[in-house]
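Next come the structures, one after another.
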Structure P
Amino acid sequence: MAQTERFETTSFDGRPAWLEPSEAPTFTYTFVGGRFGIGGESTSTHVLLPETETEALLKRNEKTTILNRSGNPVQRWDENVLPGNEPCEDRHAVDVVSAQDLPRLVGGTRNGVPFWENWAGMKVVGEGDGRNDMIFASVFDGCDGSAASELLRKTLHGSLAAALANTDRADPEAFSKSISGT
């Protein structure tokens, strides 16, 4: 971009915004509506990193998980975290559970073991028959701290699995009702 060029765009929620070059190696980002959509314009300045630093930042937290479960169409998943602040308040979770194991979750305890201890021991790791696996994947935005995102990372998938434990997976309406009732 030339020094005087202005690039018109929109903010994440569709409000007018623009990018303008500023003192090298930075650019300014301005959007209408101010912070949280209240007020006039809001402007922030961002540093442009060299390509090698950008690549290193993008690769620092990369992780690939190979599922390797016969019959499961998901063979792998890739994850990455690019924190917008330190400490990062965002969380994510991926849990794989065999549908045959779901009924063991019902009843709160099994052999005197509480639900959440059962849940931790039910996650599929390694090879096996994956035809009836259920995969739960979520990303949680920390917003104003990590408490809610951390709680959801630990409990949402287990709660959904428990709700689905006695649901006929062949009946889409029952399946949807179990999830929406959780």
Structure Q
Amino acid sequence: MKPASRFKRFIAYIVDIILAYLITWPIFKAVEIIYFPNIKEIHLYQPYLIITFTTSIILWALYVVFFESSKYQATPGKLLLKLYVATSDNKKITAMHAFVRYVIFCIPSAPYLTTTIIFVPTLYMSKEMSISEALITLTTLALSLLLLLIWYIPIYFTKERKCVHDMISDTRVYTKTKS
């Protein structure tokens, strides 16, 4: 059971993001065209953001949970790089375990996503953002970046190369070895 390298985990994540984007972009574009043809109107943009962000989070959760709790124990990005997710004692994780791991993984981005839904429509409409809105947006961005740093810094200092979501969910990302 060899822990996955930081680089391979990062590349696997990028591959998964690209795949998810290729799958979801046409869906979101269709929703925009059909349900939000006048997206430039401020009162429509916020509901659009809420729908697309919520749908993205749900679809990403389904993607991660389905693949990481499957017989492959890996998303397509991890499979490509010969990585897999398992418990600390190298047992297959359940769908619930994968879901909990995903929720913990998402915590750092929550403050910024929430603020984005609230304040980005103002920017999108080319209106000036108030000083307080700008300060709130920058503060939540800083909070999310700080949480990301806290979440991922342990990967550099733990022998098993664990992030916080791995520690809390008692999972590991391993490199497949030839048996």
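Computed from the coordinates by the stated procedures, all read-outs in this text should not be read as laboratory data. This structure is a prediction, so every number in the text was calculated from the model and none was measured.
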- Query: For relative contact order in percent (Cα under 8 Å, 6 or more apart), which of P, Q scores largest?
  - Reply: Q
- Query: If log10 I(q)/I(0) by the Debye sum over Cα atoms at q = 0.11, 0.12 Å⁻¹ is computed to be -0.73, -0.81, which of P, Q is the source?
  - Reply: P
- Origin of the derived value -7500 (helix-only ellipticity at 222 nm (-39500 (n - 2.57) for each DSSP H run of 4 or more, over all residues; to 500); candidates P, Q): P
